[in-house]
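Derivation of every value follows stated rules applied to the coordinates shown; laboratory data play no part. What you see is a predicted model; the values in this text were computed from it and never measured. Cβ atoms are built from the backbone, for glycine too; each structure is taken alone.
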Structure 1
Amino acid sequence: MDCLPQIHVAAIHAEPGHRAAVPGLGILCSHDDLRAGLGAFQNSNGVGSKYLTAAWLPFGLGGARFGAAAGVVTGYSSGRVEPLLGAVAQLPFSWGSIYALLTPASGPKPLTLSFNFTIDIP
């Protein structure tokens, strides 16, 4: 299993009024078609959040991988641990990859596309 640092950068929301900058750090581990990640970031409401995710990326096109992810996240208005579920894509580059997660609306959170960069350390 390979584990690499992950940098949280941006989130695009289906509804206005949310911050696009969501800085944070995490770690993403890969083995075949499976990914597991954990970390912390400042969410689109400006509050600290922590997450734990697992993804299955069985579909490939060129070097890109596509699939689904599930997990949990904290730091939103309910004040409790909330589910995280969505489609995921991992796009390769020479320096690492972009890991994008599309999460469905759940409670007060809008549909969100988040972008994270995984850095390949030589």
Structure 2
Amino acid sequence: MASTIEWPAYLPQLAEVEFDVPDTRLMSRTDIGPAKVRNRYTFAPIVMSGRLVLNHQQVVQFLEFHATTLARGSLSFNWQHPVTDEATEMRFKSVGRFQLYKTGHATNRTWFTNVALELLGAA
């Protein structure tokens, strides 16, 4: 882990997580027989997407963490890998639109946002 920034304990873990394992192979056709296969490169980050379910206070805290601590998402941070539960270095690839799920007084509202992350550490 190269990052010294940790995902804040006051923010939730990802819900509805999905990811694709990148294909790093390079395949070369041959005149006869099966294609030759080799790795194109030794590492490719896994892109993981998921949904954050946040209350009013957590939306404010998330926006502050993203803007200030992560320099608008340009810095990496350590967060619990949703499959292995190990601390893994990640960075935001994108943060989606915030959607209001539960209405009411500001302090009782529930928000969703979809995020995409690049896993920079071990998968």
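Per-structure values
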| quantity | calculated |
| --- | --- |
| Structure with the greatest value (metric percent of Cα pairs over 19 Å apart, set 1, 2) | 2 |
| At a computed 23 (relative contact order in percent (Cα under 8 Å, 6 or more apart)), which of 1, 2 | 1 |
| Comparison of 1, 2 - label where FRET efficiency 1/(1 + (r/R0)^6) of positions 36 and 84 (r between Cβ atoms, R0 = 30 Å, to 0.05) is highest | 1 |
| helix-only ellipticity at 222 nm (-39500 (n - 2.57) for each DSSP H run of 4 or more, over all residues; to 500) from the coordinates reads 0; which among 1, 2 | 1 |
| Distance in nm of label points 7 Å out along Cα→Cβ at positions 28 and 92 - structure with the largest value, from 1, 2 | 2 |
